[in-house]
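In what follows, structures are represented as structure tokens.
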Structure I
Amino acid sequence: MGEYVRPTELGDLFAVMEQRDWKVLAGGTDYYPGKVGRALSDDILDITNIDTLKEIRETEDDWHIGATVKWSNIIAANLPQMFDGLKAAAKEIGGRQIQNAGTLGGNVCNASPAADGMPALISLGAIVEISDGVRSHKIPIENFVVGNRAIQLNSNQILTKFIIPKVKSPYSSGKFLKLGSRQYLVISLAMVSGVLGWNDDGIITHCKLSVGACSEVAKRLQRLETLLIGQPKNSKLSLLLSAELFSDLQPIDDVRATSEYRQIAARNLVGQLLDSWGDR
């Protein structure tokens, strides 16, 4: 078995990172099941015991969510309605045990095409902060995950937090829908998340929509977002959908579903999601 280190301070974490090539864990809910029946030979750097990475705090313009905030923390947190989609996604991520161990940073850095957290974070306009202990920089989350199991992170860096800009509209809410072969404890065939903002007249003034499990990386539906700005929130928004608006998706055939099925499912889920805003 390799070495296991669990620092309690960010400074100690970066000092240790310089010593060798570590497997960085932020929950391990995918890593450990993948090692069943095999020896644990990796040197493990567990970052889940650093308080600054577990914070949820509000600023004047943003919300800051630490990389090792757990899904159960998101479910329990007192957050505005724009986070309702992220909360709904958190409830769909595995069972209670996974929600109590898995983290936002781990879910994103694992970079699975079927990661439930990605569409919700993209629809929130999340920005990731990356640090090597000396310098930090920020990039939009959709530019951070660049492919299946591929992220923009060097071996001496960690993702420290997610920065969520506040929606400037007077009213806003988020939503999330997922399709699997059964209701719970299942890998997604398709999932959608969105955040809408609207004014006193019910006119949409802010819109971000994202589809997951239908491409290597969850994708925004930017042409649809543009089309929805200026529309009445309570109208039958699904009538605006067309196949062309989903042409950027690149679903695959696998043992769970065909690419054609995923494409149809994504469109139906988006229609259901949009029309649900008119129900409230």
Structure II
Amino acid sequence: MIEKDTQSDPNRAGDMASDLIFQDEVDLVLGGSTPATTNPVADLCEWNGVPCISAAAPWQPWYFGRGGITGETSFTFTNHFFWGAEDLMAMYIGLWNGLETNRVGGALWPNDPDGIAFSDGSLGFPPAQQAAGFIVVDPGRYINLKDAFSIEINAFMAAGVEIVTGVMLPPDLATFMAQAKQMGFAPTFVTVAKAALTPKGIASFPDALGENLSGEVYWEPQYPFRSSLTGETTTALAGAQWRADGAGGFRLVYTFNATAPEIATDGTLRPEVW
């Protein structure tokens, strides 16, 4: 196994994939964690005929972000396994139905593959929210790592928003939460994808701004599965590292590492699957 760190930079991800393909001459490329890595890596592999398996990014940003058209586009060398926005939305709606609200939701969607896919009027969050009886207040796409969310917060307050959702980078979530507190905006729910994945990340927010946030966690040691290669349980895989991270420390790497190597091994042993 040859490891490369993309640093969540799409340009660097492409460069690292190029190195793996042309310098290291790998047989298979694995890539994971957000479209910033999965998409450029998958594109480069597809163009050069190198098998690629990616994970840890919802399928919509991976597929549509690469120019996919439902019912028309398929990829030959690139494969992706992960849940989609529809699974996330079902979980979020179930969560929101647990408390009394006015069912008015504000949206924070960035102008990146995640935000564009999640905000799609046909396959994204808005139609699912509306079908479940929620009103959606969408101020529009924003640029990542912005300095202020006052426009969005004012729009939410004017519309009586009690639920905020989105797919955000951790620094943007911290900025939004700090400014919401300053402006007196206190929604019942702030439920965001991506930005609230790790206990350490939330603990780093100042002034206890991470309290009452909600979001998805898609791997934990109690999952009832075993490795098809070694028989190892999820609890054994987590092991001491999970406990050392503290507070049930969530390690995103487990989501990918627990499954992808087994698929990769199967694929290299059975080349006919490609």
Structure III
Amino acid sequence: MDHPAVAVAAAAVAAPALAPSLEDEVDPRVADFYRRTLRALASAGIPFLVGGTFAQACYTGIRRPTKDLDLFIRREDYERIAQLLLQKYGWRAEMRHPHWLAKVHDGREFIDLIFNSGNGLFPVDERWFRGNCSAEVLGVPVLVANAEDCVLSKAFIMERERFDGGDIAHLMLACAERLDWAGLLERFGVHWRVLMAHVTLFGYIYPGERHRIPAWLVARLIDRLADEMREAPHPEDHVCAGTLLSREQYLPDVRQMGYVDMRLTPASGMTQEDVAAWTEDIQAKKPKDEAKDGGE
């Protein structure tokens, strides 16, 4: 049985260069917008990491069309980025959701500037910028978000219309031997059941690959589950953590069933205003016909 220290040592190996990604999947005019942004930030010395579909392609080799570019940034760098791109190219930046997301616009095209997870759990901090892999994205040398941070950024996305579990399964398939599993377990913290869910699904999706998940990790998760199941419930446990997974599907729980929204506890950095704006955005994201009939 592997020990967590083995995983940490493996993660300390020099990060490899990744293959170029998505040259053919992006419209040439949009690709130019992306390239100019990447080069401007790099020239200005502003830290950023490429994530989303581009990072997924770098790690897994799975290429698919993308409608935007995701850049992970530190919140304190947003104003500098906004000013730089406005002065250099006249592109407008907007703070779309102050708890996690800003956007840069060039006409109808946009780039997402992400500085937290949508549920407020995982702000982008200095840990994100350690040991990153290098890649060429659309021909521009960049640093890519670590696979562990890609997992963190996707693990809680379980909306009715979007589930990123497939991306996580593919990341585990491609990177199982070099993922820092001990670090992942630590960063999931009290939300370890979400990691356990994805690990369990990986073994279901790829029965011939389940041995690639460290045995010590599976054993520790099972032990935690068994210990927790033996504990008596606490009065303060009348919370719904489903809102950390889906901003819509668990609204009845907090609006009608009396559960406390976990986004409004110390577990998350979201405020009442953040939750209200994030909830209001649900209808704006839906097709008109679906929004009219309530999304059923």
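Read the figures in this text as sums done on the coordinates, not as results from a lab. None of these values were measured; they are calculated from a predicted model. Cβ atoms are built from the backbone, for glycine too; each structure is taken alone.
What the table shows:
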{"read-out": "Which of I, II, III yields 19.4 [Kirkwood radius over Cα pairs in Å, calculated]", "value": "I"}
{"read-out": "Among I, II, III, which structure scores highest (criterion: distance in nm of label points 7 Å out along Cα→Cβ at positions 147 and 203)", "value": "I"}
